[in-house]
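Next come the structures, one after another.
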Structure 1
Amino acid sequence: MGATDRLRVVVLGAGFGGLELVARLSAAFGDEVDVALIDRSDHFVFGFSKLDVMFGRQTAAQARHRYAAIVKPGVRFVQAEIDRIDPDARRVSTSAGDFDADVLVIALGARMDPAATPGLTEGGHEFYTNDGAFAVRDVLAAFTGGHVVVGVASTPFKCPPAPSETVLLLHDFLTERGLREQSQITLVMPLPTPVPPAPTASQALLAAFSARGITFRAHGAVRRLDPDRQVAILDDGDELAYDLFLGVPVHRAPQVVVSSGLAVDGWIPVDPGTLQTQWPGVYAVGDVTSVGTPKAGAFAEGQAAVVADAIIASVRGQGDAAAYGGRGICYVEFGHDAVAGIDVTFGAGQPPTGVFDAPSPEVAARKAEFGRDRLRRWFGA
């Protein structure tokens with residue numbers, strides 16, 4: 001490629017998928033490509049940092065990593081609202097103008113919709129958006145004890161282990177403040193086990209719940225809250241009284257994805273091996289897709305790596321890149337500074353397989369290095 005015919009790559013969304021993709025393209029091509037990374041926010045927050053902020057282990061300022069700090073050859077960050085995506089023309093209209101692409105990658109994630117659960121915004125607190133999680137920090141600091149219900153509104157939802165982590169960290173939080181004896185903790189999930197693709201991990205989590213007196217209600221989704229009576233109504237009609245409700249909201253594709261005609265049955269369909277959409281030169285990765293893996297950052301990162309390799313191979317005339325294998329590594333907080341690891345693979349047409357590393361300080365150290373490594377590669381920090 002010469003300076004006058006640089007490949008134009010437009011990446012929508014600067015989460016795990018978008019950041020991994022632009023880092024790989026910059027490392028491979030430098031200024032030989034023109035990569036526009038577009039996001040409505042001016043900063044990135046690791047999913048696990050939300051829990052750190054909620055439970056007072058980190059401040060909100062420490063959890064935010066500014067996109068302005070990204071200085072990578074060939075990459076420019078654009079903070080803008082995305083108004084329309086035209087996959088036929090590979091054109092994106094934004095509040096900062098229009099962008100034309102040779103390759104368009106949609107990595108916009110999932111949108112939280114608390115209003116889809118009646119009563120949630122009035123009678124509870126969602127903790128899956130950055131703002132929601134950061135606000136819960138003050139809610140927890142003011143809590144004086146009672147029944148805490150952590151409830152999931154629907155599937156799919158991001159980071160399936162996160163609600164389990166939340167109740168375990170909540171147990172520690174209340175214990176440290178002398179409030180555990182006068183408090184109850186209940187986790188309500190529509191799944192049969194805490195982490196269905198990893199039976200060993202689920203068994204370990206259920207054992208941890210039992211040891212800490214945490215109630216786990218499987219096969220249940222929270223359909224609405226009655227703020228006046230302070231009860232959560234489940235999909236089977238059962239009711240749970242609560243003093244504090246922490247909710248995982250309904251997840252949806254971003255509205256611009258839906259209005260641009262990209263979504264089918266709620267999400268963007270892609271080839272599970274290549275992450276290509278039905279439009280030539282248009283890919284989608286991460287939570288916005290229906291690829292079949294969990295909606296979690298580790299899977300978005302792996303999918304972005306496949307797309308980056310495909311772009312690199314195409315430019316260099318190296319033939320087809322390797323197909324996406326469906327592997328992701330998640331870290332799970334068990335409380336008391338112990339962290340477990342789940343290495344799971346979702347092979348196409350195959351049941352998931354995985355390896356569970358029991359909670360230990362060693363795995364906690366690996367999780368910390370995981371975060372540091374991404375900050376070095378994505379931000380140069």
Structure 2
Amino acid sequence: MTGDDVRELLRGVVDPELGSDIVDLGMVRSAEVSPDGVVTLEIALTTAGCPLQHQIDRDVTAKIGSAPGVRDVEITWAEMTAEEKAACMAKARWNATQRAGSTTIPGTTRVIAVASGKGGVGKSSVTVNLAAGLAAEGFAVGVLDADIGGFSVPRMLGVEGRLAGVTDEKAKIAPHVKPLGAGRLEIVSMGFLVEDEQSALVWRGQMLNRAVQHFFEDVRWGELDYLLIDMPPGTGDIQIGLARLIPRAEMIVVTTPGRGVQAVAARAADLARKTYLGVAGVIENMSAFTCEHGTTYALFGEGGGEELAERVGAPLLGSVPLEPSVALGGDSGTPAVLGDGPAADAFRAIVRRIVDDVLPPVSMAGCTARMLDRVEAALGPK
């Protein structure tokens with residue numbers, strides 16, 4: 001890995017208030033990689049003591065630290081000079097004018113792509129349980145079902161009905177909104193557009209990609225804390241196109257305990273790295289089953305999640321035991337995370353780890369955004 005590779009990775013780290021990546025904004029003054037895998041960075045903030053420094057620190061460390069061959073990340077913080085600050089604000093203002101037709105996802109939204117190397121590992125189940133768990137914690141959570149041909153999110157969340165149209169400057173489609181706990185879910189899926197759940201979509205790659213693009217560009221998403229994307233399995237056109245649309249997304253890879261399965265799941269992580277997405281962690285689904293007599297059976301093998309996490313250099317966020325409640329919750333539209341039992345506890349623990357450690361919500365305490373407002377006011381109308 002070279003300094004240029006590090007800069008390319010850092011294009012996936014977005015200043016949450018200015019909405020542009022920290023490389024484009026001129027915040028990365030230097031990036032060096034030592035022979036023993038230590039990455040040394042100097043990052044300049046718009047103001048000393050910026051309250052978003054901790055957030056940017058987390059994002060940079062997660063993005064660079066998960067890259068192959070990186071042993072450690074060392075960051076030196078500085079404050080921009082008056083000239084650098086002026087250039088940064090000018091760039092941010094220009095970028096804002098160019099983003100009007102891009103995506104409708106707020107810049108402060110944490111975007112999590114839930115992926116797998118193959119189907120049948122419970123990726124969609126993990127997605128809806130994480131989304132429901134986050135909403136139950138009081139967050140505003142979007143759920144985008146990007147598995148266009150294999151959509152299952154509407155049934156798993158117990159939501160029906162066609163998507164409604166809206167008329168405003170930036171969007172044409174309103175997501176379904178479902179209040180949940182102290183938070184809410186905003187849900188978009190191809191399942192809301194087809195005639196029935198059993199209808200097959202005979203679409204090729206370009207059409208599939210375009211459908212996902214519409215969900216990013218034409219949906220009136222609200223102010224979301226998190227957006228979870230249920231990715232199609234594998235490493236095809238949709239995955240590559242999505243990485244280009246949302247470069248700040250972080251991937252969570254789902255696998256089962258079998259070591260053969262985790263070898264396939266590693267390909268999803270490899271795709272993330274090749275498209276400069278971060279790998280936030282690994283979730284092992286369908287781990288050991290414990291019967292009513294207390295005997296535990298490793299029906300799908302064991303050790304795959306831990307081995308995959310070590311292989312891709314990302315944390316193992318948790319293991320979800322094999323329980324009937326997970327499948328029953330998906331069939332009834334009531335995710336297991338909202339109930340009781342070992343699987344519910346495991347999902348809630350993963351949610352807490354995401355919120356507290358791996359991908360905490362962006363804190364909008366405010367520094368650069370307020371500065372940009374003052375610049376806009378000083379410049380006056382165009």
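What follows draws every value from the coordinates through simple rules; no lab data is involved. Keep in mind that this is a model prediction, so the values were computed, not measured. Cβ atoms are built from the backbone, for glycine too; each structure is taken alone.
Computing mean count of other Cβ atoms within 10 Å over residues 156-163 across structures 1, 2 gives 21.1 for structure 1.
Set 1, 2, criterion mean projected area of the Cα convex hull in nm², for residues 148-243 alone: the highest-scoring structure is 2.
Please state which of the structures 1, 2 yields 68, 55, 40 when Cα extents along the principal axes in Å is computed from it. Label of the source structure: 2. 2.5 is what came out when distance in nm of label points 7 Å out along Cα→Cβ at positions 12 and 292 was calculated for one structure; which of 1, 2 is it? Computed on structure 1.
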